[in-house]
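The structures considered in this document are given below.
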Structure P
């Protein structure tokens, strides 16, 4: 007996329909992966003084610490709160201020972000929505206003922005202090900087933030985002903001109920004062992707800091903590992945008013 054409066609389509239904049955995002970091297996890193460059500390060159470090030609350009200063890469001698805090055309009112291309320095000022362009010798080139024709939303005040591989722009937004019903963490702009849409998935949780907190993962065309003393790393692209990794420090983990405290100062206080006999590790800083590897710093509540290389392909990691043999220099939570080199900020424990030093070594030493 022959099947009717309509019934025959339906039976032929049945396997395809089952496949489509099974593929679309669970659209939930994958849970975040654990980054298992065992600081008990930390390898002590001994500072080689030959690789250490102490930045000159004089009345005109003092720093609060390193927020950003830009190796440009023969200089280190350092952003430190409202300072942007150049030092000799070999000797650490102060060269000049690249730009100054002020209201003039060549000045800035806030260093919201800073980056370089060759010997050209770019300073984004989120207060003025301007991009200052300078040379590493302090020459002012121009003040750009990329968002001049952009109508900003009150619930999405831009704090820093990143240009994606396709030319579009994603911003990290600041807090509205609870004055708006929504406060999206990430927004999307077109390549002409015109506003497009908020990115769903996470709102800004508080007004306080540190100078890092997001980086561009160029190879995967996304942003990686983290929040101080919260152990989740988020990924953001046009499809949304989603948890990607969660730090797993084992018995040294900062308790979730303390990470959930809504105020950074409360979390800081809990991190350094709660259970003083127990060692916590948290405070992801300056995360930077490198192929399958993630490099980042962590802090311990005992004031010891760590640099981590995590291989996401093999689920393995190397943890190191650097100090000089005499204990004078110890690492902070700032570092920079600079091509094949890692550059750590070192604190001078013998002179609390001294500028920091920059310690450099090859990334193969983190294998």
Structure Q
């Protein structure tokens, strides 16, 4: 069985209704979310097999979080229920137009941040697995979580399992270092060890700068301008730092406003030093998806990662130029869906890949 394993934290997501600000609302829309859980959800919604590993407290709210994962077909048998720690939370204020979205984390002392590597049964976790995915969010939670993350990628490689890592730099989370240690400094030091065991790196232009200190040149995401010609060199530099890396995927988001983004990506093949961009216009040149009236952009990067992993592990989609097209189309559709999980189907993604972007009613 071609099983995709992901490891990380799932939290309660407390979102304000509509576009209300946090200080305006007296009620929240409650769902459950986490980067690696979102990746596993995408894989299952596309028809693949995914196994999710985390740690949660023993109470009914955490059971609801497990139910939300189980509901999309994810294998939850290796979720540890423990008396240690709590359920992490995050609060989301959705932006609109020129006002950006805002996230407040409440994740200190969560269960997954307290457990140690030997409390997980990695031998059984990786049984029948072909792929392991982690993100830079998990090691940002605590020193313990960083140590577990490193051990997990080491065990994956030892078991012949491909490893992907989404760099996902979150400055607000990297706070467990020594007194006075800068968040970027801590992230770079920690992720440098993890990336030694990674085969596929997933990032955006800011992640490459913040985590790897590699810059894309004439790029300003806030002005809506990306110089895409610089990204193959960025990917090449990432691969030069970490010899185990076989592919580097970089998402290309141009933020014209909180509600209007252009979206695409590049997948770089290290062996043949070739970059594949998506989407492409009729002339075969890069032309991003224009996404207006965004419903929910949170989880967009995770839906790209989930789409890419599914494609790279599916015979009909695994060719790099096709895989990146699939991943970009999948994540484009996610921007139309409330919540962190991408509930798009493989057929819907392939329809968008084929040029069906009008949004007309399907009858």
Structure R
């Protein structure tokens, strides 16, 4: 890669913390490298942080042909289906999609080990309508793959787009990472960001949104005009926290963010509907029909095991207790309720239609919310 191309990519990227030099090219990461010591006991966190959900290259160009060369690594179970890597170029109402089944594949077994199947690079070629002046062009990166950028060329000069949008930082679980979406712009926060003209940093980390200190510090260090925190489901999935620990963890998470963002609007979002855990605690179990199950619990009330009904009550109470005029609570049931259960194929993760609905609903909620309406268009 030419030095000027590397510089262009580094200036044009949106929604990542940093780049590293990978085996093939320039690799974006949504968590900075200093966080590794906090989570290298769990390889899932780094794996999903290396997937560019919500990330894009924001360019200004009059080009009618853009070529984007990249190499992906996808993850698969021994018998699981494998979705392709998808890159989408958008320019106003124009959109063009490139789908690839190339790249490396990590095939994971039940013991947490993988075998690597090597594959080749991909070349996305986008043909745009003629224009007589530079326009804003976004290249949305694969949301479900580890990506290494090899090259970016065009038939006219490429420049980084100006940073003119309000910045939105969103934190959440797999239901914010949205690997089940069929395309990068199907991630529900991307759906909302595009409608609201917001510059998104999506820190949706599948299986890894457990209110850890490092995540709060990352969020605190990011520039933001709006911060949303969708929390609760992962703490139940793994049975990680009890009521006694959950409440101070949420307060501490908010305290760390507030240390750098004293007046930035923050919305705390509770879990969406999940039948298995509305009344039942974790850990999450897998049923024979492919749908998840909750656990029976230990039967000891004093331990404070958490289910989703309890978590929603606790989060609402935490927000009320803090008496922060720039802090609001949103029930996840406003985004996805029991009436939408048919859009949960595994009982936990929405399908592509479900994520689209969540994005559209969230858009309307922000537009009518007194705290957030001044930030959105």
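Computing log10 I(q)/I(0) by the Debye sum over Cα atoms at q = 0.07, 0.09 Å⁻¹ gives -0.36, -0.57 for which of P, Q, R?
Structure P accounts for this read-out.
Using mean count of other Cβ atoms within 10 Å over residues 170-177 for the comparison, can you identify which of P, Q, R gives the largest number?
For this comparison of mean count of other Cβ atoms within 10 Å over residues 170-177, the top structure is R.
Comparing volume of the Cα convex hull per residue in Å³, for residues 162-209 alone across structures P, Q, R, which is largest?
For this comparison of volume of the Cα convex hull per residue in Å³, for residues 162-209 alone, the top structure is P.
For which of the structures P, Q, R does the calculation of helix-only ellipticity at 222 nm (-39500 (n - 2.57) for each DSSP H run of 4 or more, over all residues; to 500) return -7500?
Structure of origin is R.
Bear in mind these aren't lab numbers, they're just calculated from the coordinates by the rules spelled out. Nothing here was measured: the structure is a model prediction, and the numbers come from that model. Cβ atoms are built from the backbone, for glycine too; each structure is taken alone.
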